Structure I
Amino acid sequence: MPNVPEAEVYPVLRGKVALVTGAAQGMGRATAEVFLKAGAKVVICDIKEKEGQEAAKELSHLGEIIFIKADISKSTDVQNLIERTVAHFGRLDAAVNNAAMTPDNTSLVSFDEDYWSKLVSVNLTGTSLCCKYEMQQMIKQGGKGTIVNIASINAFRPQPNMPAYTTTKHALIGLTKHAATEGGPHGIRINAVAPGAIYSEMSMAALKVMRTTEEEFTPRVSTLNRFGMPHEVAQGSLWLSSDASSESTMESAQERRYSTPRVHENKLAIVTGSARSIGAAIVRNLASKGCNIVVNHVTAASDEAATNLCRELEADHGVRTVWVRADISKKDECAKIVEAAKAKFADPATGKFQVDILVHNAATLYLGPLESVAEADFQHIYAVNVLGPTLLTAACLPYLPTDRSGRIVLMSSINPKVGTPNTSLYSGTKAALEAQARVWARELCERCTVNTINPGPTMTEMYLSAPEEVKRQLALWNPLTPLVAVRPCDSPEVRELGARLGGRAAYDHEIAGMVAVLCSPEAGWCTGSLVSANGGLSFSY
């Protein structure tokens, strides 16, 4: 066994939750150890329960770690693994899919078909299931995250008498490349590590399969003339799971950026109320398509969120951003937004400046029966929800395109459609927006399309923190809403809400997707419309 000192580990995963499969021993256990030293909270899984429990106990002095028994070839086991991870630690930020079976020991012309099937079910199907449910969870969290699939040198240099193992490791490279194209738009980076000869129980078994010795074998596969050590592979997974590799995915950085068509390349979008929640989901979607972004919010408390969001968009999608704290209900504050955008995005040579997309998402909310309406509340909600979009659109008007390519989307609500009790003020403002969109569609027809969408309940911080009475009142319409049924891929929290309320609310990225549709070049023949984005409670017609 080579004597290779372990590299120093820095806390690059502090605050993150990591999952390592096949971690009862070998590279998986070494990866769990390195990730703990890097500050992560770690979940290890393995089919070997006794060894897994022992590994977790032995590593517990390094940080928070739990063991969950799982057979990754079984969908139910993998779903349970992710659910228990989230139930225990609250989220999932990084995954290393390391679990695999020992290589087969036969030639292709006489391979054991039963062993082939078992090996493929673990090495390929199992890793695919892990990617599936890990990605689902990361998307539910709003995107971002890292996945590392452990392949093998066999993916590039086949070894004798390992047809099934070699085939699965080749396939893992293809799986990782495909997964990267799906994960990229959500900020999920997916990579593969292909270790060579690594000292482990599995490699010792492989030497027997190949009828050779460590001394004879290592010069053929390593210029260092030695086996690699598990902790050395773990360091590779650590780098790919840290922010230090923020531009690394199975594709090149350029390929990753274009995994979603960049239909808005070099365009500019101003999105109000976009430091958090639905607004943040909207700018993430637009940025993934190449759009430069102006993030607008109204309170100093959101400055940090806006700063972090802009950094995220620039790092993940290579776009330019700026955030502006401004109250859109005031004319001079709307001018402030436009001037900040011009300063950042105007062509320095020509001074040309254009606002291609304007999304009116900012809004305030007052709830209560008719008799509780106060004059001050009325003035304030109409100033923010109705006057604000009017003033900002007027401020942007000189800079809108003149070829109908511009897009304006106003965020209405299901409330004026269904007459939700206790929303006299809010529903009134949203109905006004729908009317304004129809007027602006005619006034601005040579410049841009103008449309409205009407979301229902959405799983934002506001919804999740709302009193149970409010949630139950909103849930009265669930029996009439086709898409609210909870599915197995939903998080445990969502499934619990769904069971209690008879259905789930929307995810913010689902609302953002509808906005993106109306902002796309393909939506150029749709204007003045109210497009439903509420799971079918109200149909567009």
Structure II
Amino acid sequence: MAAAPPLDLARAHRLLARAAYGARPSEAETLARSGLDPWLDRQLALPAEEPAVEARIDALAIPIRYAPGPGEQWSDEVRPPLALRQSQAERWRLADFRPAYRAPGAERDRPRLELTLATLLRKVAAEAQLRERLVEFWHDHFSLAYQADGRVSVSLPDHDRRIRAHALGSFRALLEAMATSPAMLFYLNNESSRAGAPNENYARELLELHTMGRAAYRGSARSGREVPRLPDGRPAFYVDADVWEAARALTGWSVANGQNFDGARTLPRSGEFTYVAAWHDPYQKRFLGQDLDPFAPAMAHGRAVLDALAAHPATARFLCTKLARFLLGDPAPPAAIVRAEAAWMRHAGQEDQIAQVVRALLTGPEASDPAIFRIRRPVDVMAAAARALDLPFTPAPALIGQLAMAGQVPFGWLPPDGQPVEGETYLGATALRARWTMVLALARNAGGAGLSPHYAELAHAPAEAAVRRLAALALGPAGAPVAETVAGVWTAAGRAARPGPAEVAELAGWVLNAPAFQIA
């Protein structure tokens, strides 16, 4: 494996822009001094939840306003994120659409809103920046849209908890956590899959989007016997028959929602995953060249499918390519993909499999190479701006609307293929204008996210000096040409030679809107 070059200040800034959500003041300097390995060791050892960050989330005051019914008095209040801390069963009452139990739309949307604001806060405030990156990646990979179904929206906090628990762990464990996620089961309709009428929707996305990838599909083949084989005899690709057999194997994997299942018994209305043997197709199946014995124990057929997919080289290739694109740059560097694939297969099934793959990607020379980059997505720009300016950062619902205008709604990408990494999605005129407006508002505290402590420090200093400092906070050594350009435009416009705090905030917005800050 090619060794990573020493981390000077410029490379440290680039690495933190990719493996984290940008550098807070002095973080890049600390990373350059200590080196990459101690930083990686610390990041990969941090827990899924940080008490200090969770306390900040619990302190959020989130407005809610609606009329319960025609002619009724408006409910208008501010609440902490209560739904976020409830169990799946407690939140599930909001998904009850029976007339006597139907909750107002604003109440049903509350779990999604609370999770979105908590997610934005974690991206800015969490020490475990690398985990937050991976949480974002897995939400994109196992994508679902809250708009698809009220039951999906209500179940989002549970879905997020599952991803956070496994984001750096075993992919096989994560895969089953997603296959049993109520949000995913409703989004891709597997909750209704029954023996004799298996629903292929989830099974197809499981193979095409979650594991082996579209490139491994051989639709023209009539059976797995017609596709090339791996050295160990397994099919190298999958065919439609594998999708059908996976759908059969996953029948009976459902969500408890008051259904009658044998004429005499009824499932509870808990919104939690349940396996119903009476709905499962128990007969023999053949998946990726492997015979699944009939009348196997509960969930054994579905788990055999997940086992085969998690262990397949096509899954390693597909996932490692996506991870490299997400963490390093677009297109993904081929040498980094090879390293990641080797780590994936070497640590298959281990509790730190994903962490070892991430380590393989970030310890190569590509992780801080200026010739490799990607366009920052709107959430990334927002978080990086807040971190660079050291904002106290209290996210508000209006920020979600600004992100949507810029092209990214957390948990809201409608197709199941996930929020795009490709920069073209975010470079249209409307999206760019929304991005610039959002960043300028964030710098000026127009949305109430908080003022940077650096404004008071830089107030009434020469404009050139203030801009140099702001550009160094945002971009490190790469900020020098940005500072020169911004200072020149400021001076040519006849603006204050010694700007006050509000004008320093405006200058910060100019710096953060520079093209150099839009890439990582």
Structure III
Amino acid sequence: MKNINPTGTKAWKELEKHFKEIENEHMRDMFKNDEERAEKFNIQWEDFYLDYSKNRFNEKTRDLLMQLAEECELKEAINSYFSGVSINQTENRPVLHTALRSAKDSEVNVEGANVIPEVEEVKTKIRNFSEEIIGGDRKGYTGKAFTDVVNIGIGGSDLGPVMVTDSLRYYKNHLNLHFISNVDGDHVHDTIQDLNPETTLFVIVSKTFTTMETISNATTVREWFLKSVPEEEVSKHFVAVSTNLEEVESFGIARENIFPMWDWVGGRFSLWSAVGLSISLAIGYENFQSLLQGAHKMDVHFRDSEFENNLPVQLAMLSIWYNNFFRAESEAVIPYTQYLDKFPSYLQQAIMESNGKSIDRNGDKVNYETGTIIWGEPGTNSQHAFFQLIHQGTKLIPADFIGFKKSLFGDKDHHDKLMANYFAQTEALLNGKSEAEVEEDLKNKGLSQEEIDKIKAFKVFEGNKPTNTILVDKLTPESMGKLIALYEHKIFVQGVIWNIFSYDQWGVELGKQLANKILEEFATKEVVNHDSSTKKLLKFYIQN
């Protein structure tokens, strides 16, 4: 991957000029002046339909954004991404979560060796283990079948599995899933207090098996377990996803119950690996495999499609348009299904940990904005909360609306009401409501002109708020896989254009180092070498 400062490209300079020409245009006029606009700006692919016509851009904008992608050699970068090149250069690693969902007959080489046979071996192990637990063939130490599964991890070892199992809970089996992540003791004790050690399986997920939060929680759970169970029975109730075999075995977990990980899979993209064991346990291996297949289909679409018809590319370039030219700092993700209530939180980590960088691939400080702040909640709940700010606030907040044509339980009345709001909100954000329209409404309600003049300004909606509408046939494991992979590849495209390394996360290290130092001070009760604010806070905490 070449190191190309995007601001030095011809396309960027042209986009800056073009932005000044278009920044005050209203989308309402764009639609009025072009009856074919909705036909020009949509992509239909398999069970996905993207309408991106409700954006503050035109054909020239799109052409310039595509030119920017070409000048930044995006196609070459995509080839490197899929072929095993060490694009995570600060850690000298390939980025190959896509290999985890590749077809059996694929070939993906890392250091000259095809990794697909090893990936398939781990998948077989996940399948066999999941089916034994779900079917009751593998039991706890008293011979009882498992009823509960507890995933112990943090970051990508928690957010991915917890988001997917929550999103696909319609497809869950009889097993009850629990997740422990925060090192907050109240979290772990609250989770285990009502569990039965005889029927609970614990999945510890930590690549190094040294992550402070995960190992602290796992140790606390183990101590709770051993209060009523002999130590030799730990191996029947604890499994691990890790590369540190020695530490895992010393914890009491049998080697055959260790599921491997690879350095070429980043934590926030690891749900496709053995980190997804809890997903397979929750919804069954066949559904887990469908999740992988959906992601693989999106991989192929992203890798092979022309940029103009490429879902991740179009979403990423629009995001760059708003971030770097309109100076919009955040993006909202609004799923119109309660099942995806954790999806925006998952994307926060995936996007903000990946592209929250201020140093480019040359090691220089960037002279342009990178990264976007991601947030959101399901509709229609969010309409009764933060939509006020999106509609009438002072900030420009582009938003992705995600909806499904079919509901899972088949309640058409409810679903029609939900989707009516889904479509209405993007239309309202586009058109707004003019002062003349407000006056007309108020007159029809019988208000006097004096009353109208007092209230009308508060009821005007400027509109011109950009949205993408992503409409999917139905929420299934396969469509969920496609949706997650869509945003993964959007992250990649943005990182290429911004000339940053999207797959390291050095920014999380400093706080961890300081926390370890402070823990030592708690033990000695001697506070040293801090700023005056932190020193005073620590003394106050220790003394009380």
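Here Rg and Dmax of the Cα atoms in Å, for residues 10-161 alone was calculated and came to 19.1, 65; which of the structures I, II, III was it taken from?
II
Please compute Cα Rg over 2.2 N^0.38 Å, for residues 50-273 alone for structures I, II, III and give me the label with the greatest value.
The structure with the largest value is III.
Taking mean projected area of the Cα convex hull in nm² as the criterion, which structure among I, II, III has the greatest value?
Greatest value across I, II, III: structure III.
As an exercise: distance in nm of label points 7 Å out along Cα→Cβ at positions 66 and 354, calculated from one structure in I, II, III, equals 2.3. Which structure is it?
It traces back to III.
No value in this document is a laboratory result; all are computed from the given coordinates. Nothing here was measured: the structure is a model prediction, and the numbers come from that model. Cβ atoms are built from the backbone, for glycine too; each structure is taken alone.
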